[in-house]
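Please treat every number below as a calculation from the coordinates, not as lab data. As the structure is a computational prediction, the values presented were derived from the model and not from experiment. Cβ atoms are built from the backbone, for glycine too; each structure is taken alone.
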Structure I
Amino acid sequence: MPEKSPYTPHPVLDPHFSDLREKQPFLRRVFDDSAEHYERIASWGFFGTGDWYRRQALRRAGLVAGMRVADIAAGTGITARAAGEIVGDAALVTCVEPSAGMLQESKKRLPAAEHVQAGADDIPLPDGQFDFVSMGFALRHVEDLETAFREFARILKPGGRLLIMDITKPEGRFANWLTRLYFRDVLPRLTWLMTGSNKAQYLMEYYWETLDQMVEPDRVLEALARAGFDQPSRYVEAGIFSEYTARKP
């Protein structure tokens, strides 16, 4: 087994996979299996606030009209669509996503965008092409934080901006209990009720485990600095939604 990096987002999670080399094939499979249901999960599972929140976060991070955007781990294109509304033209958005099933769903909803099947750790896009790179709620799925962040920096233009949105466990015993209750116990069951899919329910069960085991926010900021970004910072909305921002020198 390869040695675990200090910038691995979370440890091996048995019984889902027993070796870090199994992580990416596992993820592609479970997201392919759940792709047709993902939009409903993202909408109802977060009480319909996701689109509004993403637009606000993108604007806070400096996204404006006319910018070229790469949305990494784009999934079904939820963040990419929000970015397209802000920049004014979906053709300015490139969706990068390893799951073929998720990418296919994104193409249905955002046909004008470019779609590239790839992971965050090895992005087949030219150097210095984008004004803005985003990642929405997928940081836990990369191989190595520093490696992924160096790829983000590589495809950004000098002065380009980065936004990574994620859910992180809140401070305080009661807030942590409530987060655990919802993401571990309620959301997987709600997912099954919404979709009737055992595979979608399983994906949400796995999501809680990654949330529970995710590295601390300080380690994310440290990896951003090591990858060469200026001014890495973290803003927290509603105690649970973390927005990591940085700028390429």
Structure II
Amino acid sequence: MNMLIDLKKIFHSLTLRIPQRIALRNGLRVTTYSTADNSLFWSIFTSDEYLSFVPYLVKSDIEIKSVVDCGAACGYFSLLVEHLCLSKVLKWTPQYLCVEPAKQNFTKLQDNFNQPIFAGRHELVQAAIGQRSGYVTFYESSKSPWSSSVNLRPGLSGEKTSIAYYDIAPFVNNGCCLLKLDIEGSEFSFIESYFDQMNGVGAMIIEWHHDEGDVNKAKQLLDKIGLIHVHTSRRLDRRSVELYMRK
């Protein structure tokens, strides 16, 4: 019996390393590519980290025209939003802008959006988010590409490259968008750079990295432009995930 249990564990571990193509019943397809990707997918699609925001978005009756996904990684957050839209939980038919700097992730992002359901409704950009122009040194981790960052963190080795910033002002200053920021510490420079360019942000989901900037100062800037804290889904010593919505 113990041997059978061990074999099942080994088999399960091996299957997590094989690319998975998950066909959802609403016609959406989601692909994972490794153990780390599988973990990220299930975290986004099944945990409270993002799902707990959904009731607030539904109750607000906000009509989102576009989703601006910064730090898109493999695209799982945008795929979750599309899944909720196709399932009639959210009454949107949004356009998608997904920005991701890591080349490994970007290849996966392209694959996940290469399906008819997104035809004419998406734009994918390999670039950094934070400043409105210029270049930044970027460290891409091969072992954990979705933890790649402009900051070389202790214990995280990475390939050092230079990557251009992408200006998303045209996307967040017009219409009504849902902005998601998971940009590994660059959220502080982003808020300072785009402080007067976020009139079109109806709702924002942000992952704060507390050890890489002044969260209270950044929140004060958000309050000044009318983005009010609504809900915190995850609060750890070094990281929290929060929803802000316009007054």
Structure III
Amino acid sequence: MIMSSFVGLTNGNYRGAFPKPGALSLSHNGILFLDELPEFNRAVLEALREPLETKNVQISRVNQQVSFPADCLLITAMNPSPSGYFADDALGRCKDTPDQIHRYQKKISGPLLDRIDLHIEVPAVEISDLQSTSVHGETSAEVRQRVMLTRSRQYDRQGCLNSDLTPKQLNTMIRLEPESQLLLEKAVSKLGLSARAYHRILRISLTLADMDSVSDVTTVHIAEALGYRTPDRLN
């Protein structure tokens, strides 16, 4: 979805009597991609927190209150530093100081990061990979088939996707072995993860188990899910 300058994230600009849905609601049942995330106004980003949790946008005006659905897949991207280069860039292109990099990354608040399930650092692509004509990995058709099988497994088991499971349902469905439980407890303590992050890790772990077509969540699934929370250490 492309967001124009006339549409806000949570509510659209309007001159008439009624509020209009913003980009989050216009992306309902779809995908909303926000590039250069730290460049957005801090207040605008913070307004995403409740809708990402409730999957609804509440707009209150003097004599009216309107609710718009906002159940979308949010994907964001940001540079590792203001210059766009990694601090350990081999060519020395990053001229940003550690303090500048820290302030840049801190533009994204902890509570907002807490609501984003997967945090992935993407390294620069090697020139050899850009020039290669070989096909690596799965095709889009293969990925689609795998995703469909995973979704079908979840609907058959519980009638909804793992992302819609409540904390109570998660605790009932997932029985962790002592080793997995200990790993999760140490991670929560060391990283200072919130209760929200704890349950999101369980949902991701369950999804990873579904992708492996196994019924039990193992230490391997917990460890991989925790690996997607590394940016939490920045806040």
Check the numbers for distance in nm of label points 7 Å out along Cα→Cβ at positions 24 and 224 across I, II, III and tell me which is largest. II
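To test your reading of the models, identify which of I, II, III gives 25, 21, 19 for semi-axes √(5λ) of the Cα gyration tensor in Å when calculated.
Details: I: 25, 21, 19; II: 29, 22, 18; III: 30, 27, 20.
Answer for the origin of the read-out: I.
Here FRET efficiency 1/(1 + (r/R0)^6) of positions 120 and 160 (r between Cβ atoms, R0 = 25 Å, to 0.05) was calculated and came to 0.10; which of the structures I, II, III was it taken from?
Working: I: 0.95; II: 0.10; III: 0.50.
Going label by label, the one that fits is II.
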Origin of the value 2.1, where distance in nm of label points 7 Å out along Cα→Cβ at positions 56 and 216 was derived from one of I, II, III: II
